[in-house]
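The data blocks that follow each hold one structure.
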Structure P
Amino acid sequence: MKKFDAVIIGFGKGGKTLATELAKNDKTVAVIEKSSKMYGGTCINIACIPTKSLVHSADNRKYSNTAREEYFTNAVHQKDELTSLLRNKNFHMLDDQQNIMVITGEATFLNDEKIQVKTEEEQIEIIAEQIFINTGASPIVPPIDGLENTDFIYDSTTLQELEQLPEKLIIIGGGYIGLEFASMYANFGSEVTVIDGNEEFLPKEDKDIAEEAKKVLEAKSVKIVPNSKVKSVKNKDGGVIVTYKEGDSNREVYGNAILLATGRKPNTENLGLENTSVEVNDRGAVVVDDALKTTAKNIWALGDVNGGPQFTYISLDDFRIVKDQLFGDGSYTKKDRTNIPYSVFIDPILSHVGLNEKMAKEKGIEYKVLSIPAAGIPRARILEKTEGLLKALIDPKTNEILGCTLFCAESSEMINVVKVAMEARLPSTFLRDTIFTHPTMSESLNDLFGS
């Protein structure tokens, strides 16, 4: 039996940051990670970092004379080198600390205070006063006939391991992850078909933004099949046939690879939570209060596993909440989160914060729309990325910014400027009149909020 002050299950962003904070406060900490390939968490190993590395390489392919297949293989190797570097750095960042021990193995709760860990060498029991669940989420495998007997099936993790570029890629799912991979692989040179179950393309976005995004993707020869449901898949001629229903018609499409981009689910299976007083909801997420405390008095849950927004920066903010509960006055909770931004790394990048028109209408909030085309931005001309649209919603009474959608180059950086202005409750005229460097994409905020 090993005893620690705290145990963190999972090496994700929130957990690894919390481990260091606990150690600074003279707590002994065990960080349990199921796989040695996941030190550092989902973001640096299979999600944000590797995918954005591939996005960057795909975007730059137009400047290279290297053959398409060789270029793609080189990009995968470059991505692997980056994740390996970060994985090693993250492991030593924790394990080299005197008060922290990284244990590689699968954790199972025996009760609220005791955990069993099965490593390659042994099975050990650990007891701790405080336990933090940080096990993340994993891709959902939809119930499609023939899926288990078909080759060439990938999820967002395993597709990144493929070193040979698929000539024809079929993506099942038209959400943000699916479209990000569609844009990326189209830029690498694949022929991409997206089978989208939604009646409306990008249903959460305003219609003008969605139409602009669809136009951009179709210009890359991405075929988007809306309002369709996959019925079956089967091997054929060294590839795979997907049969789907579009409207009232059954259709088929052939591909060399299928990407399942049908959502992600919290990783709570096999944790042994049935042996504890921790509750999970009908989606498998750990139930937490606004302070991220579970229904067990000594257990918290951070990151994707608690059912919140599945972003690395939310996991980091979960750490801030728990830190304040443990070492602060406990005043900071989930209720204090406002205006959470997001970016979808299609090409160009789609970023958003706050309300869009759909949300404002649903809430009955009065608003004024400002918008400009990306083609009018000098920096966009320099970058040869003139596609897109910039749009903002303003409160007509207070002139405060209600929300902003930026579908343009470098919007993932620009949206943070808007977020800060919204948090500070600055009027839109502040961004209209702020001095930005030139030529930059950020200076387009002068024009957007002055339009």
Structure Q
Amino acid sequence: MSIENLRTAVRGGVILPGDADFDRAAQPWNFAVTQSVAGVVEVADAHDIAAVLEYARRSSRAVVTQPTGHGATGDIDGAILLRTKHFDSIDIDAEQRVARVGSGVPWGRVQAAAAAHGLTGLAGSNPVVGVTGYTLGGGFGWFARKYGWASNAVRAVEIVGADGSPQRVTADSDPDLFWALRGGGGDFAIVTGLEFELFELPRLYGGRVMWSADRTSEVFDLFTELTTDAPAELSVWLQRYQIPGMAPSIALDFAYLGDPADGRHLTRRLDAIDDIIADTRGELSPAEIGKITAEPTDPSPSLSRGELLTGLDDTVVKTLIESPVAPLLNVQIRNLGGALAQDVPGGGARGAVTEPYALYLLGLGLPQLLETIGDRFAEIIASLGTSITGAKPYTFLAPGESAAAAFDAQTLARLRELKRNRDPHNVIRANFPVLGD
């Protein structure tokens, strides 16, 4: 059967090579990644998804879902790319503190809807990131130290299985699949909607304080002090920047879940470092958490690398603090701990993370810089040595890396067994499949 037959088999849009808007439709969020897919289907409903899966089985193609295009690897040649923008519903049950959202919804819309009721989801730092991909991979942002992984807040998942059947998956209906869908990635079903717990957040205080790079040593010392014994309500991220055309700088971004007066008291030592060049501290709505880091909300080319740090030892200081940021754009260190380090009874595939800090490296993904940025990543990783564990959050994986790095051996084996049982033809393919190397 020709892929052209999909045009009449589905209600949504089918965009194939040669169509005027194919390049746009197939382009992921990261412009440094290219996707040579067989076609793009903007599915309208579960029936469309079943039709695409049936075609894929018969034609030995894979089906890859990318609601917003974040997390793409480019390793999906010949696949059918699903876009779920038409699954755009949001329902907030304020009394039960539950959100029900379609798989095409970004976090910013959820946060705005929940904030109207004094509630929040466990969103990340960027409002345009999709709820589904973030949550299927675990998902941790400003509220994770207090409330844990976003995936563990999930109460039900609406899916279309590899056999084309729509299902509502819960802890009672299918405990194995429910476990895998909460942190194991998108390899097990096509998700059409999520139902997850919301949390009360009547007050939120946070923002960014930035200094020139000559204050780096003082700011790092303060970061170490703040994060060593920080309450679970406080999360602090250190950011070193080298933006082209600008002087190098260093910043502390933070969020405090509670009374702003308490947040100001906990972070009062920020004012002890002179020569602040930017300061956005203030009370925020849960809908405004994207303002803290002010990350780009338009697609761009980038290269990234994520790791988990065993601590902030001398090796980390020499490699990440005393060395220049260039040719990278950003060196980010997040404090973890709190609820992230705790095992949750009945939790999902994304278990506790014992490392106290996460590292995120970012470079500009222009063709002429790819080799230079890659070499710098390799140099940093080699220099860190045993200060990193080699494990990493699923949502920190980058092109060329494997899902195996995100799970311990027992969890990975369980995920792989479930994948083979539920999708024996390996039709559904995550950006980072569990059956990869």
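Each reported figure results from applying straightforward, stated rules to the coordinates on display, with no laboratory input. Keep in mind that this is a model prediction, so the values were computed, not measured. Cβ atoms are built from the backbone, for glycine too; each structure is taken alone.
Tell me which structure, out of P, Q, gives 4, 22, 31, 26, 13, 3, 0 once P(r) over Cα pairs in 10 Å bins from 0, in percent is calculated.
Computing P(r) over Cα pairs in 10 Å bins from 0, in percent on every structure in P, Q gives 4, 22, 31, 26, 13, 3, 0 only for Q.
Taking FRET efficiency 1/(1 + (r/R0)^6) of positions 172 and 356 (r between Cβ atoms, R0 = 41 Å, to 0.05) as the quantity of interest, name the structure among P, Q where it is greatest.
Going through P, Q one by one, FRET efficiency 1/(1 + (r/R0)^6) of positions 172 and 356 (r between Cβ atoms, R0 = 41 Å, to 0.05) is largest in P.
If relative contact order in percent (Cα under 8 Å, 6 or more apart) computes to 17, which of P, Q did it come from?
Q
174 is what came out when volume of the Cα convex hull per residue in Å³, for residues 36-299 alone was calculated for one structure; which of P, Q is it?
Comparing all candidates, it corresponds to P.
Match the computed value -6500 of helix-only ellipticity at 222 nm (-39500 (n - 2.57) for each DSSP H run of 4 or more, over all residues; to 500) to one of the structures P, Q, and report its label.
Checking each candidate, the match is Q.
When you work out Rg/Rh (Cα atoms, Kirkwood Rh), for residues 308-411 alone for each of the structures P, Q, which one comes out largest?
By Rg/Rh (Cα atoms, Kirkwood Rh), for residues 308-411 alone, the leading structure of P, Q is P.
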